[in-house]
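The next part holds the structures, each set out as structure tokens.
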Structure I
Amino acid sequence: MIIYFSGTGNTRYAAQALGEMLDHEVKDIKELIHQHRRIKFYSQAPYIICAPIYAWRYPPLVESFLENSDFWGSNKMYFVATCASSTGNAAKYLKKICEKKGMVFMGFAGVPMPENYTVMFTPPNKEEQDGIFRLANTQLTHVANTVIRGEVLTNALENKLTKPLTAVINPWFYGAFVSSRKFRTTDKCVGCGACVDACPYESIKLFSGRPVWGTKCTHCMACLNGCPTGAIEFGRSTKGKERYYCRRRPKIVMK
């Protein structure tokens, strides 16, 4: 079973690609969180958890979901992380979750994906995206073959220099940057509610046809990058920047 969280579609793509190659069931964490109950999973096949890297760790939303869910059947758990570059020391924290849940940690693999954190970076152009997805497809095929063989995953995006910094950078990032206060809409807003549906925390509500952000936010950029009219800004840092949202469908041939 493949369980994933995705803000702007990169991890959805990875999860669906693995689901097709392995013929595994694919479940969306966002939809499960919105059920507002403890989730109990059962899978005879190993579990594969897919999520993006935020400041060199899985998002707190994902780690918390895993800690508060039950896993039956297989006791093996693989982890896949989508990111623009380094995965930091994310595997360390996922190993601890496996230990708490009585699961066998079967490795962690980073998969390169286009940059989507529009608050700080400019997304790559179409040509650059195509090149990144070619690399991603190669890595996803490697992950699928590793799972089929029952072997432990290795991480091609590991950077030993960033691993010791994770314990400092991650809490600093969430303390200094992750906030919903600067989100706003422009006159392009048509009140469609796409941002409301996109928020994993259900923290965005429509009032008089305009979205209002609550305090809970993980900076997944689902609302900003997924807005169909490009009406959402984050202070001045996103003004004039292209939006990035992955709507590709995986077509990968196993090798």
Structure II
Amino acid sequence: MTSETTTSGWERFWEKGDWWRAVILVAAYFVLYQAASLLVLPLVGGLEPGTSTYVLVVFALPILLGGVILVVFGLSVGWLKAVFGPQPIRGKGWMWIAVAVVLLFNVLRFLSIDYGAAGFEYVAVWLLTGLFIGFAEEVLTRGYVVNMMRKAGHREITVALVSAALFAGLHIGNLLGGQSLFATAFQVLYTFGFGICMYLALRVTGTIIAPILIHASTDPSIFLQTAYPADGPLTAIAGLGNIAVIIAGLVMLFFIRGRVAPAPSPLS
């Protein structure tokens, strides 16, 4: 029995990898995520912005549905073991700088939040939402996109560039929510630098769990500190985090080396 009869055209298509298939995957995810956001709209009526219930419905629920979609996709192409298993190429010691920079400013932001004003429930919901965000966005970009680029035999610097660029491109959609062009442009630049840092975290730790957890602590720290900043000099220092991540990501990008030799595919 040949591989053509044991695998579907769906699997064979994705197994070939490359950047344009990665673009299709990310675009499809974006459309489905937006559809999930529309599905929860009937639940938003009457909810007060800034409350834990509002965050749960508007932010957590759609990204949770997005994560479920990604798991179903991974099962359909048999990639979950590869994505969550040990990385085929490990990193260098200097890559820990990316992890340290992101975590340092996450900690500083968490230390400069007015928790009394925010309330336990609101903080807890944002931490849960952050976990959903970290899982979905990292599995998509540092999981599936990285996997596809490596299957096509690209150098790791190209893998890092494409995964970070597609991750950043997802955030252009914030224009649809009324975010200003300037704020969106800065966010795209930040998420590109952050994406490079998360790629380096993937490499140096050898597992996607690390970028998932680091990412899971990033979004809540940003949103909570922005909404409920504590008084004091630490708040101003923490506010430099986005710039630091951009600089770190852009500088370290030029030191990425290596290539994962694509394994012979039974699907070709």
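Read-outs throughout are calculated quantities, based only on the coordinates presented, and are distinct from any laboratory measurement. Predicted model only: the values in this text are computed from it and were never measured. Cβ atoms are built from the backbone, for glycine too; each structure is taken alone.
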With helix-only ellipticity at 222 nm (-39500 (n - 2.57) for each DSSP H run of 4 or more, over all residues; to 500) coming out at -21000, pick the structure among I, II it was computed from. II
If Cα extents along the principal axes in Å, for residues 110-189 alone is computed to be 52, 34, 21, which of I, II is the source? I
Thinking of I, II, which structure, once percent of Cα pairs over 32 Å apart is computed, gives back 20? I
On FRET efficiency 1/(1 + (r/R0)^6) of positions 182 and 206 (r between Cβ atoms, R0 = 25 Å, to 0.05), which of the structures labelled I, II is highest? I
Using mean count of other Cβ atoms within 10 Å over residues 46-53 for the comparison, can you identify which of I, II gives the largest number? I
Structure from which 22 was derived, relative contact order in percent (Cα under 8 Å, 6 or more apart), options I, II: I
Output 18.1 (mean count of other Cβ atoms within 10 Å over residues 150-157, calculated) maps, among I, II, to structure II
